[in-house]
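Trainee: The data blocks that follow each hold one structure.
A short reminder: the numbers here are calculations on the coordinates, not readings from a lab. Please read all numbers here as calculations on a predicted model, not as lab measurements. Cβ atoms are built from the backbone, for glycine too; each structure is taken alone.
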Structure 1
Amino acid sequence: MITQELLDYIRRQLEQGIGEEQIKDALAASGWQTQDIDEGFSAVLNPVNQSQPVSQPAPTISSFPGVIATLGQAWAIYKQRFGTLLGVMVAPVLIMIAVITVFTYGGLFGIGLLSSKSIAGSIALFIFLLILLIIILSVSQLWGQTALLYAIKDSGEGIGIVESYRRGWHKILSFWWVSFLAGLIIMGGIFLLVVPGIIFMVWFSLAVFVLIAEDLKGMSALIKSKKYVKGRWGGVFWRLLFIGVLTFVITLVLGYILGLLNISLITKNSGLIVGLFLAPLAMAYSFSVYSNLRSLRGEIASAPAEGKGKSFIFIGILGVLIIPAIMLLITFSALNNARERSRDARRHSDVRQIQTGLELYYNEYGKYPSSLNELSIYLPSPPVDPSTNQPYQYQSQSNGANYKVCMQLESAKDQTCVTLNSNSLDLW
């Protein structure tokens, strides 16, 4: 028997632009009978002919549809909207090919003409064209993403490729900002021992859908996404992991099959070809996860996101800037230690040379010299400390029967001395 909650759910989903088949799949996955679902749609779409009694039992959807049910919802959208979704995906690729072609042939031709007159002018033109190329490609990719989201969200309206792009145009900057904030926070969490980044990734995985479906921007979209995920983090993580692994496996299999065709153009672009077909399905799947959570949660108040937003942004900045800075300091410290060890090795070598000169002097005069200056015949250029450029400390002992040579080691932070009885530098 149909209920008021069932009718309200169907009406709300239709108002959000979700397709009839997708709604039916979600209800069936939640345990509703096909007959009740059909009667509910009939009552909503034909209110004048409504004759079914309405009772008041419990909620419409009592459980989170599993991965197979969610995949079925996504497949229904994908199958129904295949032509539009593929067209939306192909458009940025065609723009990319056209822009790169114009840049390669037209731009370089212009640079070649200008270079004969001014090298500086040709370099400036090249930089300008390169920046323009990057901007056009970036905008086209962002526009394609927003258009794809609208093509999925408004699948119930049957909008086409042009209309999808028309609606997506107004969300390009907002989409970029939401993606940037989410990426900043997630990367910051990843730098903070990885686990926080994974948590943030799931929390904010629905933010772009909140932007498109509920027109919440910036941190408000991220906070709303977190509210939807609250209490179901594990379920959302598992569903996203499932579609990620499934997409990866299909990509490998289809890429291998396309590679067997031994057609150069297809083999080189197998990843792009597979992506054109799989990306809309993965996006529709993620949107279905969002739609199911929104249906389960009902209306959630959008509280101001300023306080929480600042804390999340701080975490992002902490991870992206401060943590790498600490790693950079550690790297510089390691390099400095390596330089210290290198200079200490030089000091060891210098003292060995001095000892060699002292032994040669002793063999000739039967005693060690009173200063290192007397070794000039054996050491034309007496070694000096690599840091201070000062001679090493030397002292003759026991009326020339012994000596002491000292050096200041950086790694040990201490002065080390050797004598005739220390068996050269074997102690090091």
Structure 2
Amino acid sequence: MKNNVKNFFSKKTLNSGKRVLTITATFPSLIQPWLINQLLQIIAHGGENRIIARRSELGVYASNIDKYNLLDNYQIVPEKKYKLILSLFICFLSIGSLQALIRGSFKYLKIINSKNYTIKEKLYTLSLLPYLGMNDIDVIHSHSEMAGYKFLPIIESIKAPFVITFHGLPPVGVKPLNTKERKRYLNAASVILVNTEFAKRQYVNLGANPELIKIIPQGINLDEFVFVSKEFPHGKEINILTVGRFHPDKGQKYAIQAIASVIKQGFNIKYRLVGNGPDKDKLIMQANSLGIIDHIEFYSSVSDDVLRELYNQSHIFVLPSLKARDGLHEETQGVVLQEAQASGLIVIATNSGGIPECIDDGVSAFLVNERSSADIELALSKLLSNPQQWDTYQRLGRDWVETHYDIKVIGERVNKVYENISYN
């Protein structure tokens, strides 16, 4: 795992494109393919990436991170105090970072006189001195409210246009920004990107200025998800797949109940669930209690290649996500839906959050009521009883994704945002 101070602070001359500082909570991470796609589109448009994050995942992460050397220009700004102090000393190891440290020291004089910062924040900002002094940044783009707010001194010091991406609040149990913090964070924005109308409504209700919002979906790299038309596997296992965090708000227990009912109808089912999270043991216990544990497989921390192979092996994709009790923690898009349809799976998904905007219900995919194992069972039974329709659903699903979610088109739209914004 690299943490390259010298490259991060060094100047580079580009022929075209924007020099983008990306802020995210975790980098690298296995569960952020949409972010990797966005970083690669910056490169494809002649730009340069610099990335700062609050933590990293040292296990399995997206293979494109290494393939495109994205670790060459990223820095972890650690959360623990002793690590922050250590990172400050490390900056003396290269001339580029030392120069940034000196520039940041001058900018810090303005911060300590500002009424926007508490004493605690001013003390924390001392550890950010080299980042305050970064230059040659054309655009700052935050993909995390919590990280973006924590790095507001950097954002406000660099004086570059600031783009916010909002794809929903953090999961239940993760503390979000309070109203005052979010207001300050949003006030710094030049443009706000959301992926669906649902996400726009949600963020406006949380205080975002609707005039700054642009709706641009999360895209996928269609070259990485090869379409395979899948015939009904007469006499063989029918493979059903769900990808998502093992958590109550993802609704997997309703899918497992539906699978049990379909198996009782005589269908030969293999149900695979991919994810991480606290509910895994509960889901295993449920499958045991229903007597279908031999029909279910659980996967955690899988690589990109393994996930794509699971898509290729599967026939039907189920996303049973739930509407949040608080009205806030819901799927705003569900990128796995696009990955599944691109790979030739027929999708069944619940009518929650932004999901209805992201599939063509009744044409290439099927919406069902959330918290209803009976509705999932009914949709599965109809599909399994009408195999002659499979090829049509599969091809229309791929067409839908190609039309609405091709990363090349999405990347072009985001880069036009970069080109057209000015400092707020």
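Trainee: Of the structures labelled 1, 2, which one yields -12000 when helix-only ellipticity at 222 nm (-39500 (n - 2.57) for each DSSP H run of 4 or more, over all residues; to 500) is computed from its coordinates?
Mentor: Details: 1: -22500; 2: -12000.
Answer by label: 2.
Trainee: Thinking of 1, 2, which structure, once Rg/Rh (Cα atoms, Kirkwood Rh) is computed, gives back 1.00?
Mentor: Details: 1: 1.29; 2: 1.00.
Attributed to the structure labelled 2.
Trainee: Also, I was wondering about something else. As an exercise: semi-axes √(5λ) of the Cα gyration tensor in Å, for residues 69-196 alone, calculated from one structure in 1, 2, equals 24, 17, 16. Which structure is it?
Mentor: Going through each structure in turn, the value belongs to 2.
Trainee: Same structure, new question: Who wins on mean count of other Cβ atoms within 10 Å over residues 149-156 among 1, 2, i.e. which is largest? Numbers along the way, then the final one.
Mentor: Values: 1: 24.4; 2: 21.9.
The structure with the largest value is 1.
Trainee: Moving on. Given a value of 5.8 for distance in nm of label points 7 Å out along Cα→Cβ at positions 325 and 365, point me to the structure among 1, 2 it was derived from.
Mentor: The structure behind it is 1.
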